[in-house]
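Read through the structures below before going on.
Readers should treat all values here as calculations from the given coordinates under stated rules, not as data from a laboratory. Just so we're clear, the structure is a prediction, and the values are computed from it rather than from any experiment. Cβ atoms are built from the backbone, for glycine too; each structure is taken alone.
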Structure P
Amino acid sequence: MSEPRSTTPTLDKEPGTTPPAPAEGSGRFWSPRRVPAALVALALLAGAGLLLYDIAAVRAHHPAMRWRRALARQLAERPLDDTWVLTGAAVAVVLGLWLIALAVTPGLRALLPMRRPHPDVRAALRRDAAALLLRDRAMDVSGVRSVRVRMRRARTDVRAVSHFRDLDEVRADLDTVLTDAIRGLGLTRQPKLSLQVSRPGRKG
């Protein structure tokens, strides 16, 4: 008679319980742009309502509004190279290009997209917060008196003033510290570091 063998229970993995692989990046955050959309909608609504009212009045055998008769006469009489016609066309083109730019650009330039630890999670870091963090890290380097940081999407401009130590040594320490700090921000697109170190009262 054989003795029962002890077995260690194992948990069978259910299908679909495997954690998903992390995504590449969050991508740019799109601005809702409620104010421009509301202004355009109100302008179109007012213009369309006024035009429909005038058309309905004409259909009811009432004379057309004076402004529409004057506009039709001006468009019929003025040549295409008239100053007012060219000015109106230029204004319309500028407004159209502005609306197209609002429609195809994400906006929210103050937010820097971060890497996504999970496909369902999106995160961003404010430019001023990232610049403040880098400034604090740079101020910890020996010999640094003051630091000015300008954070961009593709580049980080750092201007430091050192009041003692050799400038090359301070620049090397800052390059190491700031490169590690930028990498630690977890941004989708790691900006390049532009570093300048100078003495007080000098540009370098």
Structure Q
Amino acid sequence: MKKSKIFGFDIDGTVTDPATFVPYLNKHFNKNITLDDITEYDLTQVLGVTSEQFWQWLKEHEGHIYSQADLAIHAKNALHNWKDTHKMVYISARGNHLYDLTEQWFQAKKLPYDHINLIGSHDKINSVKEHQLDIFFEDKHDNACDIAEECDIPVVLFDTPYNRLSAPKNVIRVENWHQARQWVDQWLKNEG
């Protein structure tokens, strides 16, 4: 059966719970922050550390954190709802050295996927074009806006305290996967 649309998904903060990193940040940096305290994507300000310190910490701990990450609420149901009729492509800023760990996490969580692309960069435009995506799901504000404008596709943006800037009309802000699924199902009807 030919799959009708090609869905693209970010992984971290989109398929995974956006608060995944918070307990690890608190423990390592001796903080007591919540997701609500993270009002920008760059964590150096809220943590009071340099960019070098943060990236060194991430490099040391990312594998463990990613392997333990919880799913965002309702993500699994939404993804399974679309898997039989749409191609599922995941495009993440994770480095490709994390591919095996990422694929094992997908299998352990029983998440559907057709392709996982770990590009090691937040610039996802070329991957979105290469895979000819019809829609993308993201939590990073500038990625959502860039993809929506450059690729002229709808981008579902999962609302978090760090992505609340205004966005173009084809960036659709949702609070959770239940809302995302409702919006996408209506979009599919209109496209059909």
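Mean count of other Cβ atoms within 10 Å over residues 75-82 was computed and gave 18.5; which structure, P, Q, did it come from?
Details: P: 8.5; Q: 18.5.
This value belongs to structure Q.
Of structures P, Q, which gives -12000 when helix-only ellipticity at 222 nm (-39500 (n - 2.57) for each DSSP H run of 4 or more, over all residues; to 500) is computed from the coordinates? Intermediate results must be reported in sequence, preceding the final value.
Working: P: -15000; Q: -12000.
The read-out comes from structure Q.
Assuming 20 is relative contact order in percent (Cα under 8 Å, 6 or more apart) as calculated from a single structure, say which of P, Q it is. List each step's numbers first, then the result.
On the way: P: 20; Q: 26.
Derived from P, not from the others.
Determine which structure produced the value 2.2 for distance in nm of label points 7 Å out along Cα→Cβ at positions 115 and 147, calculated from the coordinates; the candidates are P, Q. Write out the running numbers ahead of the final one.
Values: P: 2.2; Q: 1.4.
Matching structure: P.
Comparing percent of Cα pairs over 21 Å apart across structures P, Q, which is largest?
P
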